[in-house]
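What follows is a set of structures to go through.
Only the coordinates and a few stated rules stand behind these numbers; no lab work does. Note that the structure is a prediction, hence the values are computed from the model and not measured. Cβ atoms are built from the backbone, for glycine too; each structure is taken alone.
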Structure P
Amino acid sequence: MKKILTISIFLFIAFSLQAQYKVKGDVVYANNVQTYLDSVIVSLKQGSTLIAQANTDALGHYTLTNVPNGTYTLSAVCFKAWGGCNSNDALAIAACYANINPLLGLKKISTDVNHSTSTNTLDALLAMKRFTKVVNYFASGDWALESFSITVNNGDVHRNIKAICYGDANASFAPPAAFTCGDNLVDARDNQVYPTVMIGDQCWMAKNLNVGTFIYGVGNQTNNYVIEKYCYQNNTALCNAYGGWYQWKELMSYDTTQSSQGICPSGWHVPSDPEWDTLIVAVGGTATAGTALKVGGTTGFNALMAGWVKDCAKFFQMTLKTNFWSSTQFYGINAWSRLMNNTSTSVGRINTTPHVEAISVRCVKD
């Protein structure tokens, strides 16, 4: 009986330890460029009980770990310097009150500077007074941030949080931050530099990922705790120019979870098939997206025709075609990828064999 009880307790503890997940994402300002905010405190609570808490890093990214299944409130607090309120905002607050130009979401919340739960002419007057330094604080405080009810259910949760300064009704403020999409991303693992580009609401690497240790194309990449990459024709100079070529399992760090980090830098992840859809719609649709996304296109994505590696040692179609992984599986056998070639304006969607083909990778910001 004791043996059975001991085994049951062991299994219960093992299950409990396994059933821990992550809640992660970015905190961004609600302006057009979505400036990433560092040093923001992100909290996860269940009722009044604090479950997890973390500060955003220099790239505005947070990760809350060891979160069990359940429903929680996700919120954040910012103590960065206030700004962005001027005479244009005062006019926007007055126009919102008069229903001339109604505001929604955080912009609407930012108009209630006297913390009266409604927007009126006094808010517009106070905004002007603070802009002219007649007053030096708002009753509302300086920062408004989104909060959410989220449910963790046998998997990690990605959720970005937007922030705005009270009084910045037109969300024009660009608070100082260590990283804004469009800046170069420096991968702390190897100090490689990647340009970035904002396309629609997504921040993408504008260069193929090139992390890991080069291995000759004589065998599959393996789960050995070392990131491995192929270089086209076994020439490491081509990895420097075109990025590495990765089999799907290696790319995903042997995790099949859609939109997981994989081998991307912290705060970035392997784009899912729906995230590729979002990108393609943002640049005009499948028929013309290839032109927009290739080198010389209008987006700055700068897709190179890198070809691909098959059966470890066969190299195909550099300068002619390229293929990018997604993190979405196809019936648990293959994985979806996106194909471009130098003679077509379109982007193709195909299912590619994870165990056989090694192709290029672009990461997207969480």
Structure Q
Amino acid sequence: MNDERPGQNIYLNALNSITIFGPKRISALLMHYGSAEAAWEAPPLEVASVLDLRIHADRLKKERAKIDPHQRWDRLRELNINTVSADSPDYPGLLKELHYPPPLLYYRGSLHLIDRPAVAIVGSRRCTFYGREVAQRLASELIANGVSIISGMALGIDTAAHRGALDNNGYTAAVLGCGVDQCYPPQNADLMDSIVARGVVLSEFPAGTAPVSVNFPRRNRIISGLSLGTVVVEATAKSGALITASYALEQNREVFAVPGNVGSPYSTGSHRLIKEGARLVESAADILEELNLYALQEEQITIDSFTTGFSDEEKKLLNEIPYQPMHIDNIIQLSGFTAAEVSTMLLSLELKKVICQTPGKYFSRI
């Protein structure tokens, strides 16, 4: 539900709709004027002077003239968008620890479990089968131990993490780089509906905000800010997931990274984090141990267990196939299976998207 003091949020929403205002400037206005309403009603030139933004006074005046706080608030109600302010007891506790937390959060779904111990799982939009399976597996194992999952609802690793939580009846929060009235990416409309129904979708951006690139670093700050630690599953050298990890370090939170194929560009960023001191993750137990959360109740499941559902023979054969191309004759020799058995299993593994074939009957792990 919305905060019990909607009057404050009406004007916080209006202030948040001014494009040159962010958490730091709105915080300064609240300290100077004592309330969001008083800050909104103050003369634009005076506000510009308080914020040392005199050169933007005309822009501030024009933007404010186009905003009716009550109409904006009514629009939120029409869209069934809830809000919570930073001084509310319902505001996420970990976010309050940030320098200049968002003064107002917009959300759809429920915040009732937002203060449960949570871990962020992030990574590249373009990812491998291995990366998706690892993200989903880690999410499901963390959920089994009472840990919530935070991510950004992007394609690839984020989607797999949310799915891992939802498929195991867990609580997950998706942080958007746009208004919560929009679904980005649009391909994740069904996923967004599922998260709203069983978790929460939230943003610091007001309704109607488009998913433009400058918003995503701010989105990443919230992802790490809601979490005790951030796990990077797969990341290229310039992946946005590395920005999330950087924020986690600034926020004095833990950073974890999953090792991958040394020849894969999707693991370059993850491996760099490990070199720089991130905790290497082989199982959910590594995360739980580092965060001093209770250990796995069931048998620890490592990353190699992503082959659940494969036959024992397929698992054995897969263990003999490297990430660099190997000729089928060498695979047959190493595996101990007949040529016919190997051919049948290689086709099955290709269909399951864990290996690929290159010209000349060479095969490699994905």
Next item on the list: Using the calculated result 17.6 for mean count of other Cβ atoms within 10 Å over residues 85-92, pick out the matching structure from P, Q.
Entry: Q
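Hey, helix-only ellipticity at 222 nm (-39500 (n - 2.57) for each DSSP H run of 4 or more, over all residues; to 500) derived from one of P, Q reads -6000; which structure?
P
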Checklist line | Structure (P, Q) behind the derived value 2.1 of distance in nm of label points 7 Å out along Cα→Cβ at positions 133 and 341 | finding: Q
Check: For structures P, Q, which has the highest computed value of distance in nm of label points 7 Å out along Cα→Cβ at positions 141 and 261?
Finding: P
Next item on the list: Could you figure out which one of P, Q the value 2.3 for distance in nm of label points 7 Å out along Cα→Cβ at positions 109 and 309 was computed from?
Entry: Q
Notebook entry, point to check: Among the shown structures P, Q, from which was the value 1.07 of Rg/Rh (Cα atoms, Kirkwood Rh), for residues 77-204 alone calculated?
Noted result: P
